Structure P
Amino acid sequence: MAERGAARELVASIGREFEEFDLPADRPEPDGPLGWPGYDEQRVRAAARSGADESVLCGRARVGRRQAVLIAFDFGFLGGSVGTAAGARIVHAFEQARELRLPVISLVASGGSRMQEGILALAQLQAIARACLLTRQQRIPHVTVLRDPTTGGMWAALSAAADVVLASPEAAVAFGGSRVRDPGATGEAFTAEGKLADGQVDRIVDDAELPEVLARLVELLHPRRLVRTPEPADVPESLTGAQLPGSGWEAVRRARSPRRPRAGDYLARYATSRFHISGDRCGGVDPGMICGFGDRAGRTVAFAAQTGTANTPAGFRTAARLIRLADRLGIPVLTLVDTPGAANDEAAERAGIGPAIAEVFTAVAEARVPITTLVVGEGGSGGALSLAAPERTWITPDAYFAVIAPESAAAILKRDPSEVPDLAGWLRLRPQDLVALGFARDIAR
């Protein structure tokens, strides 16, 4: 028999002081609930080969400075498949996470439900999905790591439901395993890299950096670090001079200057130990929307920041995802506004730009945690307004906010392009105008 299972080796590489949870009392029946011929012997051989007594190992350990619940799969035990005993262990681990108020880390390598236990194995997906839901409702975060391979029900019911999804390089990740899907269905779409490109994974993390990444996430998202009614995120200091623009057109030109500080500059100054989330979970990624969590003077702040581009539906859905997650966990939010306007090409329309912007408006309106907004560049119409917190919006001296860009206003009014600077003045879009009109609370200095 192997001296130590792969799951124990993995847990030991990630956490210290691991304590395995007590096992559920029920012992698997000989040959399982279906009486599958030779199944009992299969389990014995799997245990001898893998050094594990089941496909999952569950317990708690210290990950970095704080404790977390770990659910680790051993693919060497019948392909990491989940039957009734493994399902009961996973559900029990989530119960322990709720009782102890500890974040959950699931380290998944599984081929799916265990065929030899039939429908009762498949039904574990419902039990696991409910366990995930109850844990979310208790404001406890779940981080998953997709290892090679992660297919079938454990991808759909466990990992895809997690708050943050990490993946091992080149891991096979798909709902249909390689032996059961269409033989012609191959390619990047069935890999961790493909899932990252399609907005279903937040980050690819190799084994060497995994302990540090998980420790950072546990520290940022640990329930005992967060409070139910957090104070608002403080307003970042302006990274430019305090001189205000003399005209509306000057305000527009300053906001469009390539030399102006961008969202990345503000975030680097504002928060340390940042972790970015990526993707809208339904097929898209927008690099022009930076979302994640960071440490601000000892407390966690979530951020959604535009980078000066015309955001796509994927960008707005990612921002909505970030705001909803922060609201559930009790984390204050900082939004940085900087966009000439939402993308308005055919691709954006087909991908649902209107509904995507509506998601952000709704997420901001529903949020119980405070949202603080700083306009750091262009504030172009509804694509910018969706991220702006009502009554908690500040603006820098080199930014503007307008119902529409001056050039578009000229086109709508059928004015000559030479009149664009005058229209910029009539729109009253300067920082001082926005404060006078009551849209912005003040100018950041």
Structure Q
Amino acid sequence: MTDDLLARHKAVLPDWMPIYYGDDAIEIVAGSGRRVVGSDGRTYLDFFGGVLTNMIGYDVAEINEAVQRQLATGVVHTSTLYLIRQQVELAEKIARLSGIPDARVFLTNSGTEANETALLMATNARRSNQILAIKNSYHGRTFATMAITGHRSWSSSSLSPLSVSWLASADRLRGRMVGLSDGDLAEAAVDDLREVLATVTAGDVAALIAEPIQGVGGFVAAPDGVLGAYQKVLNESGILLIADEVQTGWGRTGSHFWGYQAHGVTPDLVTFAKGIGNGFALGGVVGRASVMNAVPAISFSTFGGNPLSAAAGNAVLDYVLSHDLQANAAEVGTIVLDGLRALDVPIVGEVRGRGLMIGIEFVRPGTSEPDPAATVRVFDECRAGGLLVGKGGLYGNVIRIGPALTLTADEAREGLAILVDAISRVDADSPASLRYAGDRPFGG
């Protein structure tokens, strides 16, 4: 740090706001492409992208120019009481890409607000405050979204405007689904849903909300088709399905444009945010008109879909499509995934993910017991090697990788080499690894 910015941060901001690297925190002062520069003068390859938000990277000419054109008009804000051309154009594109017939779009400032809005619509459409959510999930930090977040570290109150019933997560290292094959897990998930509906709900559930891949939860994903199997059960009672695509949307998974498309399902509502703004505050909901129009009173978002953010969103989405970043995510993501899966070290319990959404879970050798201490050491070693990554997971033992979708193959290999070196160093220094001799049942 070049001054006492960290001390100033601690003096005026709440102590429950996490900051990476503790007393050696980084201030990012410049960025270009997939690289950022810290106030320490070091350049880092960024494999976390502002928590999967800087989806196109830094200092992108097409986005800068779109924002500058809007700024040049002198109109940054009008409110939605007036027509906003950029908002309408962006909504048209999202509705077309959503896969939802007769779709409507409501733009917000964030993923949290998007999920709040989806809950408002679903509970009004169904005249019920009962929601199904999935353990290990994360949907936001506000009052209602916190209630549907199945992740203890992020649940700061037991109070809730909703009645929430919980389904098992797809974690196969521990819990109800441990060790199950894809088919057996899908069957167990449906049985779990039917049991929850029959035992702990009042029968008029509004919706199930699910992340196709759990983000904060450590990039845990159910096998393809599980959401489709869920929906068949939900349809028996008219229960809605909300896909939280805040982290999985816009082609990040490589195999599909939306995460839900891997499951042979069309949700009633889809929420989105993060990457669509590439750093500008932008999120929203797209869904069936009958559900979107179910709000019985006036409602709008003062800043959601404002001319500046919507201009950025249009430029981002145009860039994603014209450069086929979904295909790039699949290609370069395979480089990273294959390289990590080739590692044979006992501290790695599982490498999982799809496209450029990759998690590495660390365990105590020979067990499935989480090892958050090893995770922190790998995290720090990555920074020392010039690579920024994220952390997550229910137990804080998952390294999260979510680079810009513009990542090149050379950059993928560069980041992979730093990751492999960091993991190997920590594994070699682990007393448990030195003692462990066995078949490595949880390796790579």
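Only the coordinates and a few stated rules stand behind these numbers; no lab work does. Just so you know, these numbers come straight off a predicted model, no measurement behind them. Cβ atoms are built from the backbone, for glycine too; each structure is taken alone.
Given a computed value of -0.75 for log10 I(q)/I(0) by the Debye sum over Cα atoms at q = 0.12 Å⁻¹, for residues 48-215 alone, which structure among P, Q does it belong to? For log10 I(q)/I(0) by the Debye sum over Cα atoms at q = 0.12 Å⁻¹, for residues 48-215 alone, the value -0.75 is produced by structure Q. Structures P, Q were shown, and percent of Cα pairs over 21 Å apart, for residues 144-231 alone at 37 was computed from P. Tell me which structure, out of P, Q, gives 11 once relative contact order in percent (Cα under 8 Å, 6 or more apart) is calculated. Derived from the structure labelled P.
Comparing structures P, Q by FRET efficiency 1/(1 + (r/R0)^6) of positions 304 and 368 (r between Cβ atoms, R0 = 25 Å, to 0.05), which one has the largest value? Write out the running numbers ahead of the final one.
Numbers: P: 0.90; Q: 0.05.
Once FRET efficiency 1/(1 + (r/R0)^6) of positions 304 and 368 (r between Cβ atoms, R0 = 25 Å, to 0.05) is worked out for each structure, P has the highest.
Source structure of the calculated read-out (Cα extents along the principal axes in Å, 63, 58, 44) within P, Q: Q.
Here distance in nm of label points 7 Å out along Cα→Cβ at positions 96 and 224 has been calculated and equals 1.6, so which of P, Q was it run on? Walk me through the numbers on the way to the answer.
Working: P: 1.6; Q: 2.7.
Value 1.6 for distance in nm of label points 7 Å out along Cα→Cβ at positions 96 and 224 corresponds to P out of P, Q.
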